[in-house]
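Multiple structures are listed underneath, in structure tokens.
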Structure I
Amino acid sequence: MARRSRSGSRLDQPRQPRPTLPRPSYDEEWFGRLAETVARFMGTGKFLVGQSVLIVVWITINVSAAVLRFDPYPFILLNLAFSTQAAYAAPLILLAQNRQTDRDRVQYEQDRARDEQSVANTEYLLREVASLRMAVNDLTTRDFLRSELQALIKELEQARSEER
């Protein structure tokens, strides 16, 4: 006989699953497009110039203006900002590259299918041309027909001349 635990459930049967909390959902395509946009922007000259200007302003304020100093000389806050930027930039760039790889794979498969179709069409056309050539070789040409008619006319003229 099956034993019951103190809570009254049977030990030989699994518990009922606990109700799960709803998980937040997000559109992966939207996030991927955002990652590609950010990665594309980070690779532009506009971003590099903007970041360079920000660094120069940051250092100038923190070195020259005694009242406005919020990040003294070793610029720890600036280093933290760069570390945070790098921590987010690397995965975003990888995500963008993965999406590009997926698009390239789909494009490759489409190109391959198109190439296979082109090869099949070319082989079909080659077979058709070969059959047309064979059919044309069986047909009489104008020159052959003219020579045969001239030979027939000569035979008829010879036959008439022999009858006379």
Structure II
Amino acid sequence: MADVIYLSLGSNLGQRQKQLRDSIERLGALGRVVSISSFYETQPVEVTDQPWFLNCVVALETKRSPQQVLDAILGIERGMGRERTRRKGPRKIDIDVLLYGEQIIHSPQLTIPHPAMHQRRFVLAPLAEIAPQVRHPLLNKTIKELLAELCDRATVCRIEPGNDESH
């Protein structure tokens, strides 16, 4: 049986929309892309001296294990030129596993649900667009509720397709 997983995608170098679209196409090799949020231009958090990001969330139906999904995602990032030179620094593409069905996983390689997702507007806004009633398995709140309670005031603006003007 297939699980629905939610992935957060981000890019802040080069042709951001193209890189998000390319990565979504590549994710199709892992299963069936069920839903894609709008694209959101977002202010960088933690490491703020870098270009703004373009983010979205993808719902993917897959039969692969969480570790297989992680390995494939890392391969997609490498294949698209991701270089891990600075923690939380600029990147062509970043793909994070947010939720994997109802699973809770704590391993050295992977933590599900994503440990900071409930604190990040750039994750919750696009996730609430496509999955507002999905429940966070540890916090037992819907994504819509988590977004409403969020104190993070970082700028997150939905953009029109084709509008990829960088800040």
Structure III
Amino acid sequence: MTATAKETYTRCRAESLAKRIEAGAANLAAFVEGLSEAQWRTPVSPNDRRSIGVIVHHVGAAYPVEIQLALLVASGEPVSDVTWELVAEMNAKHSQEHDGVTKAAALELLRQNSREAATVVRGLTDEQLDTAAPFSLSSGAPVTTQFVIEDHALRHSWHHLAGIKKAVNR
């Protein structure tokens, strides 16, 4: 196999992950673009009182953090200081700060940060995707970079889209 062919082969997984990140963000954006202003302000659920708008902004704002965590794992560094309690605090603060976010602003952030996240992921090698390190959000289990990407940056938009659809009964 030539060096170019090998490089192309080893980029297939990273490309697949990047495309799925982009697809999740695009699906979320496409769905919420059609919501009315009243729907945009609708709480996502009785348990999560954040509005749909705040949730969309939250997904967009989370990409850089999620990717940074994945890059730490890719370098073999353990992630030990990120807890679900800290995530809940960050989400509550974000909700307060962005309560009146406009659809245009949230969608722009979602699109920009998902593109940037996908670009970073495309640059990862198979070796980096396979690197594992203890990850505090997974109870300290040594998980791979690919798992961190799939469980956070990739899954996040899909997870919240499902909740949003439920909130607006679609």
Calculated from one of I, II, III, mean count of other Cβ atoms within 10 Å over residues 61-68 reads 15.0, and the structure in question is II
Value 53 of percent of Cα pairs over 19 Å apart was derived from the coordinates of, among I, II, III, structure II
The value 3.2 for distance in nm of label points 7 Å out along Cα→Cβ at positions 13 and 45, derived from one of I, II, III, belongs to structure III
Calculated from one of I, II, III, FRET efficiency 1/(1 + (r/R0)^6) of positions 77 and 149 (r between Cβ atoms, R0 = 25 Å, to 0.05) reads 0.20, and the structure in question is II
Ranked by relative contact order in percent (Cα under 8 Å, 6 or more apart), the structure on top of I, II, III with the greatest value is III
Distance in nm of label points 7 Å out along Cα→Cβ at positions 21 and 133 gets 3.2 when computed on, of labels I, II, III, structure II
One of I, II, III was used to calculate helix-only ellipticity at 222 nm (-39500 (n - 2.57) for each DSSP H run of 4 or more, over all residues; to 500), yielding -21000; that structure is III
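Read the figures in this text as sums done on the coordinates, not as results from a lab. This structure is a prediction, so every number in the text was calculated from the model and none was measured. Cβ atoms are built from the backbone, for glycine too; each structure is taken alone.
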